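Values quoted throughout were computed directly from the atomic coordinates according to the rules given, and no laboratory measurement underlies them. Small disclaimer: the values here were computed from a predicted structure and weren't measured. Cβ atoms are built from the backbone, for glycine too; each structure is taken alone.
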Structure P
Amino acid sequence: MVRESACQCYLLAAGRGRRAGGAKAWRDCDGMPLLARQLEFLGGILPLERVAVSIQADWIERCGSLSPRAHWVVVDPDAPALDSVLALARALPLDRWTYLYHVDMRVWEPGIFELLAQGIPAAEAVGNEALIPVQGGRGGHPVLLSPGLKTALAALDPSRDRLDVWLRSRRAAQAQVPYPCIHDNWNT
């Protein structure tokens, strides 16, 4: 059995999308909002009770109608992304391996999540704290965070720290995947 069902997910969706002309979470994707498309995908691989999504305050009612089971976490859309990650970790503690990515990353390939989940036992055996999918020599998303990062993550300061920079200082393993979509987002 694949272990992705033992994982959870943090989905960053609160951004204003200034460069995109509006919030990407509500952009049309195959006739549905991108956020709804993400939840549809995630619901196929994880119980939605194990999905926490950062959103803007005025979206709460709309998001609740998308899924009453997901954790909707209101954050300041102008705050750094790390602020959202920390808020998600408070709402759904990092007590299990956790996928992390942005709403505009079109990583709708279950094989990515499966390959990352299959790498958990080896990562745990050598003390790795994160798994990063790599394709064509470049890292991508989703990143899979270990519950061992819980305390160190909570100590980060969004006013001075960046998650990507901090992760480079941690024990992270690369997981080769055959899916170029790990680099795909709404900006490309």
Structure Q
Amino acid sequence: MLGLQFPTDPRWVDLASKDLAEILTDHAYCELKAATMCISLVQSYPDKIKLVEEVSPVVTEEWGHFRQVLNELKKRDLKLGFQRKDEYVLGLLAFKKPGGSKIDVLVEKLLVCALIEARSCERFRLLSLHLEEADLRKFYHQFMVAEASHYTMFLDLARLYGDPTKVNNRWQEYLQFEGELMASLTPQGTRVH
């Protein structure tokens, strides 16, 4: 369903489970950045009614997810660490086509968002299936479901505002690039991406 070209290395879950403070910290910042991106989209494109209607509730949802992860850290007597540079997201941003019309820029942003959500969904699915602790599996299952709905929302919005054929072609280019990017990165068990 997600179309990802490069599956996560199976060792990733083992690495993630060995340092819950780091994976939860990274997860918290991912949720915070997602909320910020949604706010930015609304601010930049207030004339796109469907975008505003669909993305605005995601701001609240992502902020709620951030708070849930903070609560999970607190429950485990862990502290929120510092944000680290996200090589994955930086790589995707570097792949965006520069310039173009305002709609072209919007479509590129929406495709990047869709891809980040798709990869997060895949990673959260792995955590929901393979973590030893049942409560953490349930915790990550809810995030997997949310990320799947965000992924489809961003992709649908890109197709709504851009030429669907061009968007589909560009999406395939993104999927190909993302697979290559993932192959070039180490498993990074303490990172969501």
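Data table
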item	result
Origin of the value 35, where relative contact order in percent (Cα under 8 Å, 6 or more apart) was derived from one of P, Q	Q
Label whose coordinates, when helix-only ellipticity at 222 nm (-39500 (n - 2.57) for each DSSP H run of 4 or more, over all residues; to 500) is calculated, return -8000 (choices P, Q)	P
With distance in nm of label points 7 Å out along Cα→Cβ at positions 65 and 161 derived as 1.9, matching label from P, Q	Q
Of the structures P, Q, the one that 22.0 was derived from, the read-out being mean count of other Cβ atoms within 10 Å over residues 81-88	P
